1. Compute mean count of other Cβ atoms within 10 Å over residues 59-66 for each of I, II and report the one that scores greatest.
2. For the read-out semi-axes √(5λ) of the Cα gyration tensor in Å, for residues 155-194 alone, a value of 23, 12, 6 was computed from one structure; give its label from I, II.
3. Given a value of 3.1 for distance in nm of label points 7 Å out along Cα→Cβ at positions 35 and 179, calculated from one of I, II, which structure does it belong to?
4. Where is mean count of other Cβ atoms within 10 Å over residues 91-98 largest, in which of I, II?
5. Of the structures I, II, report the one carrying the highest value of distance in nm of label points 7 Å out along Cα→Cβ at positions 203 and 267.
6. In terms of distance in nm of label points 7 Å out along Cα→Cβ at positions 147 and 171, which of structures I, II is highest?
7. Matching task: 4.2 is the computed value of distance in nm of label points 7 Å out along Cα→Cβ at positions 75 and 243. Pick the structure from I, II.
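Any read-out appearing in this document is the output of simple, stated calculations on the displayed coordinates, not a laboratory observation. Being a predicted model, the structure only gives us computed values, none of them experimental. Cβ atoms are built from the backbone, for glycine too; each structure is taken alone.
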Structure I
Amino acid sequence: MNLTNYHSHCLYCDGRADMAAFARFAAAKRFSAYGYSSHAPLPFPTAWTMEWDRMDDYLSEFRRLKEQYAGRVELCIGLEIDYLNEESHPASARFQDLPLDYRIGSIHLLRNEQGEVVDADLSADRYAQMIQKHFHGNLEQAVYQYYERANRMLELGGFDILGHADKMHHNAERYCPHVTEEDWYTRLVHTHLAEAVERGYLIEINTKAFYELGVFYPDIRYFPYLHSLKARVVVNSDAHYPERINYGRLEALQALTHAGFTTVAELHGGTWQDVPIDACPRQAL
């Protein structure tokens, strides 16, 4: 029934439950596969990323749960790794040396004109404040920087899944209505997605905000374009709570089917496989 999820956050980063709770919930809901992807360490402490001194515990706890749930749900381990700069990104040796099943490459951070790191993964109100404070109200400057960083991440590589592409679209639209319909914005998204598909990355359909905001990342308007590119897509809920591991999956599968997709990517036995989308996927329990 396409019940898989490879993007989730537990107590090792900013998630709200331990790893065991997610495994227990995934098994109870009859998921075929479930993956952990804590926010990878950055060179400085934050409230939302893992610290390096927790990495061994993270991997050890995963191995214990994988053995415990063998035959019930196929557990796998990954990290969501930010592109920060030329020293800290998914292809960095320190991340590549880890025994992971997969890696997600994402952009959460920008830099202001003083070179200071700026968090851009915010609520709409806080995002507007960030644009005013750090970019002097220049939304276009922030969006262009986001895509410059995202495209550099594609060039450097080192990951399997492009995480929540165009994560800025909802907040940008709230800040400046109809900006995402402008040619320059659409061109940035198209170029980025085309480059990602050309380089062989899986494109995540991130459903985390669907029930609260009614949006996917990337936006549903790009699903037909992704289909025309022959993109391989994976549906992930970016869950921070166990009960949200299946948020928006049914709606995402239906939207993908409407756009022409017939398969989604799932990780089984260490290999990404194209699995048919169930004709009538059941509603999350």
Structure II
Amino acid sequence: MDAGASTVEEATMSVVRAALVQTNWTGDKESMIAAHEDYARQAAAQGAKVMCFQELFYGPYFCQVQDTKFYEYAESIPGPTTERFQALAKELGMVLVLPMYEEEQPGVLYNTAAVVDADGKYLGKYRKTHIPHVPGFWEKFYFRPGNLGYPVFDTAVGKIGVYICFDRHFPEGWRALGLNGAQIVFNPSATSRGLSGYLWKLEQPASAVANEYFIGAINRVGIEDLGDDDFYGTSYFVDPEGQFVGDPADAYQPELVVRDLDMDLITTVRNRWPFYRDRRPDAYGDLTRP
């Protein structure tokens, strides 16, 4: 009987029910945190076992302007918000990825995502590596470049990686996450229609194919008070064959996206296309030149 139960459990775990949420700015930090607690409960009620929020989830996307008053959104990680969601993760039995504004010490700030396991344990964090500085995305004013590499977290649902927004334009980090064992990589973003819309449904599917894992791509929706950037939503999951798992989310409205990810597809695709076997790192030296 025990052996049979184990077999059933293993078969069930080959499918991971995962969630993303895209939403708009509510006007203050506490109401944003409360809204995301509610989204997490909704996802758990639908059977989700892992969930990622959008970039800088509890604030506006303040990088549309350069103003030191927004430094007040930064906090330690782990810290009060991490601990609040550790309790929720334990209650719901769900892995949570929490993109936040991190203060390591006064004046040392990062764009970071904390990862919490389904038992509430804080597993660690990823700091955004590539920091843009173009009109509407004045991020170097707010963030230091990440310095923690490309960690992969061993969670209750498998091996999870994070790559944040502008990072997605750089293939090296996607590959590093694959080499570190990632099975699902989340890319929380705040990206606007006029600038990057033509890339949104190209880059992540191509990266999922090249690196043979699942990607969850999250974007905000709406226009915030700080500028006229129109965040275009359309959050989605994409599989290792580059196919959307269900339809992308709405381009204008908040939406909770819950999808079943067949983890066995990773093995199927890697057996078909042995990209990791056939890599030639000995031939790539020029790629690491400044």
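1. Values: I: 16.2; II: 20.1.
When mean count of other Cβ atoms within 10 Å over residues 59-66 is calculated for I, II, structure II comes out on top.
2. Working: I: 23, 12, 6; II: 21, 13, 5.
Computed on structure I.
3. Working: I: 3.1; II: 3.9.
It traces back to I.
4. On the way: I: 13.5; II: 22.4.
Going through I, II one by one, mean count of other Cβ atoms within 10 Å over residues 91-98 peaks for structure II.
5. Largest value of distance in nm of label points 7 Å out along Cα→Cβ at positions 203 and 267: II.
6. Values: I: 1.8; II: 3.0.
Largest calculated value belongs to II.
7. Structure of origin is II.
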